[in-house]
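Peer 1: Next up: some structures, all given as structure tokens.
Derivation of every value follows stated rules applied to the coordinates shown; laboratory data play no part. Keep in mind that what you see is a predicted model, and the values were worked out from it rather than measured. Cβ atoms are built from the backbone, for glycine too; each structure is taken alone.
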Structure I
């Protein structure tokens, strides 16, 4: 079950899930109806994310999925990214912490024990930079939910994303480490690798560029 699946990174996650044969169903929780992938396993559920009943509706949805007998995982790919400069701090907080936090609590109350969260490199609630601080607060909000396993994805510059200018992605490839460029398709496959890794230990894990590339390559398998 995924929120933010209509965004750039979220779309990459949904495509990677659709390509994974072991994935029985992908449920996209959307605020409004969107064009779906041409895959019978993808369905969307329209919920009012601003409603006080949103977490409870997510809980009922999760319970219904779990009742089918398959393991169910939750994911948030919500992220404003470049457009965050046009948002007020109150608007960003309402989305990144309010909506994502409500979705996470609904998933947990519905019986989902493993959750993956899209954040950003360098996120910390102590930062003076507004976006970095809000991302850190979002991480803390979801951590408080108490998932058995929480994977926090912290990409640097996201390549292949319409919100990332081509020259920025190119320059980012010259920057080593976590603040450089990572392709959004690698992020999508890393999410899938996290879901299908039954040996993953409990607790919170932070995945930056290098770890995401490694998981993406492992999901693809060795070259033939």
Structure II
């Protein structure tokens, strides 16, 4: 049962809203930092070890039953860019809608009422996993994988990159994703005793700056 639930939650067809966001890839393409498969891999690797690590740890902590309000505040503190905070809450709101439809629960309902504009997406990943009967590691995998699969999918559209090349990038990153998830779960499960300071705060200044630049564009393909 839980294995099937994980497949549903991690499925790209799960209506969580990620298809409308590039994870910073659109701005990076325009700036010339992503030009093909090799530079996409570099971009995704950097994102995985920064934003992906933080998101995975927050998701693991939420799945472990930590206070969503405290985790949401910790997510805010780890997201300097106003544009990225807005995007994270929009994604969280959409993910919450999908999770409540798939796995109705009083906990999801309560968090949805407490955050009418949406809680941060990684926090909702953890809550959704919890509602589906999954654990912190499952939630961390969903968040970490989404942090690199989103940009890879976006670049297929932005550069007409061969989808096989994009998939190969994700396959090569798989061992690193495993290691990031391991670190994230350790941090997330430490929160009940050590507090939110146990969560990583890995920064990616170029992603933050790029998000602000992207948000000012009058015309863009992706929301973020």
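Peer 1: Identify the structure, out of I, II, from whose coordinates mean count of other Cβ atoms within 10 Å over residues 52-59 was calculated to give 32.0. All intermediate terms of the calculation are to be shown ahead of the outcome.
Peer 2: Values: I: 17.5; II: 32.0.
The correct label is II.
Peer 1: Ranked on relative contact order in percent (Cα under 8 Å, 6 or more apart), which label among I, II comes first with the largest value? Write down the numbers at each step before the final one.
Peer 2: Details: I: 20; II: 37.
Across I, II, relative contact order in percent (Cα under 8 Å, 6 or more apart) peaks for II.
Peer 1: One of I, II was used to compute distance in nm of label points 7 Å out along Cα→Cβ at positions 20 and 116, and the result was 1.9. Which label is that? Each step should come with its number before you reach the end.
Peer 2: Values: I: 0.5; II: 1.9.
The structure behind it is II.
Peer 1: For the read-out distance in nm of label points 7 Å out along Cα→Cβ at positions 4 and 212, a value of 1.0 was computed from one structure; give its label from I, II. Before the final figure, lay out the partial values.
Peer 2: Values: I: 1.0; II: 4.8.
It must be structure I, since only it matches.
Peer 1: If we compute Kirkwood radius over Cα pairs in Å for structures I, II, which one ends up with the highest value? Intermediate results must be reported in sequence, preceding the final value.
Peer 2: Numbers: I: 17.6; II: 17.1.
By Kirkwood radius over Cα pairs in Å, the leading structure of I, II is I.
Peer 1: Out of I, II, which one gives 2.0 for distance in nm of label points 7 Å out along Cα→Cβ at positions 148 and 204 as computed from the coordinates?
Peer 2: Numbers: I: 2.0; II: 1.1.
Computing distance in nm of label points 7 Å out along Cα→Cβ at positions 148 and 204 on every structure in I, II gives 2.0 only for I.
Peer 1: Still on this structure, please answer the following. Given that helix-only ellipticity at 222 nm (-39500 (n - 2.57) for each DSSP H run of 4 or more, over all residues; to 500), derived from a single structure, equals -11500, which label among I, II identifies that structure?
Peer 2: Working: I: -11500; II: -22500.
The structure behind it is I.
Peer 1: Another question, if that's okay. Between I, II, which one scores greatest on mean count of other Cβ atoms within 10 Å over residues 108-115?
Peer 2: I
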